[in-house]
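Following are the structures in question.
The numbers here are math on the coordinates, done by the rules we state, and not lab data. Predicted, not measured: the structure shown is a model, and the values here were computed from it. Cβ atoms are built from the backbone, for glycine too; each structure is taken alone.
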Structure P
Amino acid sequence: MASGKTISIGRRLVIDADVGGRLVRPPSFGDPVEKLRCYDALEAVEKSGHTVVLSNDIEVQWNRLRGYGLQWMATMKSRKRTLHLGSVSSSRCCDMSTKHLLQNDRVRAIRDCHLVAAAAKTDKIIISCDKTARVSFRKLCEKWRSIDSICWANPEIDEDVVRWIEAGASGHNAEVLGFLLRQP
C-alpha cells in the first residue's frame, strides 16, 4: 500500500445478548470483575474492526436489552458493523442435540442452537457468557464433528478474551469446542 497504513480486516463474531445483558450501564469501580470483562470485550470488538453477526433470533434477544448493551448494539449498527443473516435455520443443531445429548445438556444446547447456526455460516466464533451451553456443545462435538471448529469464548471466565479479540479473534485453541477431542 502506498500510504503505509495497514488495513485490519475484522472477523464476523456471533455475540450472545447475554454479554450485553450484563451491562445496564458502563461498569464503575467496585463492580464485579465479570461485568468489567463483558464491557471490555464489547469495547474491544468495537475498536478492533470486527463485525457483529445477527440472525433474526439473535437480534430479537439484543432488542430486549436495556441500557449499555442496547446502546452498544445501536452504535455497531449505526457504524454499519453488523451483518444480518436474516432467518437462519437451527433445526439441524436442535435435531443433533435431541438425538445425542442427555436431557439437561439437550435443553442447554437447544436454547443456544441459533448461535451455533449463525457461527457456522460465518467465521465460526461465538462470544457468550453461557458456560453450561458451551459444555453441552463440547459434548455434542463427539457425535457432530461439523461444529468442533467453532470457537466459543466466554468473557466472564476467560481472562484473555479481550487480548484475543484485539489480536484478531483467531488461533485461540483453548476455546474451540472440539479442541478437547484432538488432545492425545
Structure Q
Amino acid sequence: MYRDFSLNIRYAAHCGAIMSRDVKRMMIDSIQMAIGDARDFLVVDVSRVSAESVNRIRLNLAEQRIRLICVRNAVASRALSDLGLECAAQVLVGPSALVFGGEDISSVSKEIAKCAEQDKGFEIKSGIAEGAVLSREDVDLLIKSPGRMELLSQLSACIVRPGIKLASTLSNSYGLLASQIDRVSRQ
C-alpha cells in the first residue's frame, strides 16, 4: 500500500502538481527507505535512455544487488542531507538517478561502466563515497581500480609474503646445516 502511494506521489510530482510539505516528507522517507544503510552512490543521467532500456539496466543491476532509482534533485538532496550526506546537493544537478548497493563502490562503478558502454545515452555524472564528492574523473579511477576482494587478497599476500620468505630461508638453512653435519660425521 505504501509503495502504491509512493508511486502516486511521484506521478503527481511529475505532472507538475503542487506538493504539500507532507507529500515531500513522504517522498523523502521513501528515498531514505530505498537507500537504507548505503552511503556510497554514483549519480547517473538516464534521461536520454528509453524506458525499456532503463528497466533492462535495473534488472541487470538487481542481479548484482545494485539499485538504480530516479529521483527529484531537491527531494533526494534533502533525503541524503538528513542522512548526514550534505554534499549531495553538489552532485544532484540536472536529470539524476542514484545508483548504490553491491559489494562496494568500485564494483558499482564497474557495473555502471558496462551499462554506459551498452547504451550511449546512459551517462555517469559523479558520485559520493565516504562522505566525499567524486568527480567524473574520480569515478573513472574507481572503474579502473581493483575491487574490495581483489584488494583484500593483495593485502593478505603482502602480509604473508615475509613469513613465506622466512620459512623458506630457515628450511634452506636447516637443510644446509644438516648436510654440513652429515658431511662432518662421515669424515
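Thinking of P, Q, which structure, once mean count of other Cβ atoms within 10 Å over residues 86-93 is computed, gives back 17.4? The correct label is Q. Here Cα Rg over 2.2 N^0.38 Å, for residues 70-141 alone has been calculated and equals 1.24, so which of P, Q was it run on? That value comes from structure P. Here Rg and Dmax of the Cα atoms in Å was derived from just one of the structures P, Q, and that gives 16.3, 58; the source is P. For relative contact order in percent (Cα under 8 Å, 6 or more apart), the highest value in the series P, Q is held by structure P. Can you tell which of P, Q yields 1.0 when distance in nm of label points 7 Å out along Cα→Cβ at positions 22 and 134 is derived from it? Structure P accounts for this read-out. Looking at distance in nm of label points 7 Å out along Cα→Cβ at positions 62 and 102 for structures P, Q, the greatest value goes to P. Calculating Cα Rg over 2.2 N^0.38 Å, for residues 78-117 alone for structures P, Q picks out P as the one with the greatest value.
For helix-only ellipticity at 222 nm (-39500 (n - 2.57) for each DSSP H run of 4 or more, over all residues; to 500), the calculated result is -13000, so let me know which of P, Q that is. The value was obtained from structure P.
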